[in-house]
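What follows is a set of structures for review.
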Structure I
Amino acid sequence: MAWSRVLRCASWSDLHRVLLFQYRGDSWKLSIDEEAVGPFLTYEGATVREARFSPDQRFVAYRSDESGRDEVYVVPFPGPGCKWQISTDGGAQPMWGPGGGELFYTSGDRMMVVSVSTGQTFEPGSPRVLFETALPESTSL
């Protein structure tokens, strides 16, 4: 496989020894132990970005436009399993809290937070606004 584009590293799991990264609009995984690379999250016609392992490395939060707009989702790792939609009014830049009990993301000019339980199963709470501000738009050179 020729990697002719820039790869964007999103998240590393020392437990699974897997690197998640974005390539051609999908989330891919590179398994160090298996010396294998392949798609992790792909949805036809959708872009998947910003995949990030939870602190306990059992779940992955990511951003996808599979619904027609960017939203934040969570799936178990390594899978298979359920998929949970976290954001309800658009979402991007998911980031787990250090203890794994919260998931933060942006929605327009709002910083959002969702309380989550990662016990036997994943259980998300309802999103709430943490604060509102004029967040800078992403630009590239």
Structure II
Amino acid sequence: MKSALQQNFLMQQLGHCTRLAHATVRPHYAKHMLALDLKPSEFAVLSLISANPGASQRQIAETVMISQPNMAALMERLQVRGLLRREADPADRRLSLLYLTAEGERLHEKAAAQVEILEQEASRMLSAEDKQQLLRLLHKMIDCAG
């Protein structure tokens, strides 16, 4: 829904526009993921652990840009749900290596299928070329931050 308010300045701000774009896509995510009880950050973490079994909690946190305290709480929630297990790194016992449980893998597969539907819905808002350009520009911004 377009606002009748004058917002020329705001609509030239990357932060404001990315927040609005996120707010546009988020209801689609909620619709598909509500039944699975997964937040976007939890799905991202499950996806990374699924693709990188044995990655450290620190590596996962850095990749998804979640602070260590928030990551610890997120890991605790996933572990309590029986979705992941932590093992001490034999080379450095201070580090936790992360693995999905069988239940974690099953939930990740279900969630990935739902995210694919979400991606198709969100992609209808843009042409294929526009989507690729947007992703390229977002990746450029993300790469500059790291």
Structure III
Amino acid sequence: MIVRRANYKDIPEMSSLLSELFAIEDDFTVDAEKQSRGLKLLLDTPNAVVLVAEEDECVIGMVSMQSLVSTAIGENVGLIEDMIVTQAHRGKRIGSSLLEALIAESAKKNYGRLSLGADNRNSGAIAFYQKYGFTTSHMGLMYRVNG
């Protein structure tokens, strides 16, 4: 298994991974066309990082990070999203490899903080992130759909 930067040819497999992720999250709807469009936008964004885990030429996991500016700490920060390892490959440290590689990328970019959203009902995911130093915030995520 290798972790590498994603590219355009990975979009169909990454979209399938997002479908698997969104199917278990109440806040999202599976839509392959929108997911593919979003992935292309991410790949075209200069400060975004999209990593994939690949085994036998198949994408089996992914994670993304985008750059934001925090006025609270006066630094660039990273927003982590789309962390998923396909069900058949979980429990093999693939998620750990992806997150460790992303944390290394954030250090290269001198990000002062990393943030992410996790379903508060997913105790396994929360415990996973806590192993890497993430703590629960008193701030809650809210969103509004435009259009």
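Nothing in this text is a laboratory measurement; each read-out follows from the coordinates by a stated rule. What you see is a predicted model; the values in this text were computed from it and never measured.
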With helix-only ellipticity at 222 nm (-39500 (n - 2.57) for each DSSP H run of 4 or more, over all residues; to 500) coming out at -10500, pick the structure among I, II, III it was computed from. III
Identify which of structures I, II, III gives the largest calculated value of relative contact order in percent (Cα under 8 Å, 6 or more apart). II
Tell me which of I, II, III gives -1.09, -1.38 when you compute log10 I(q)/I(0) by the Debye sum over Cα atoms at q = 0.17, 0.21 Å⁻¹. II
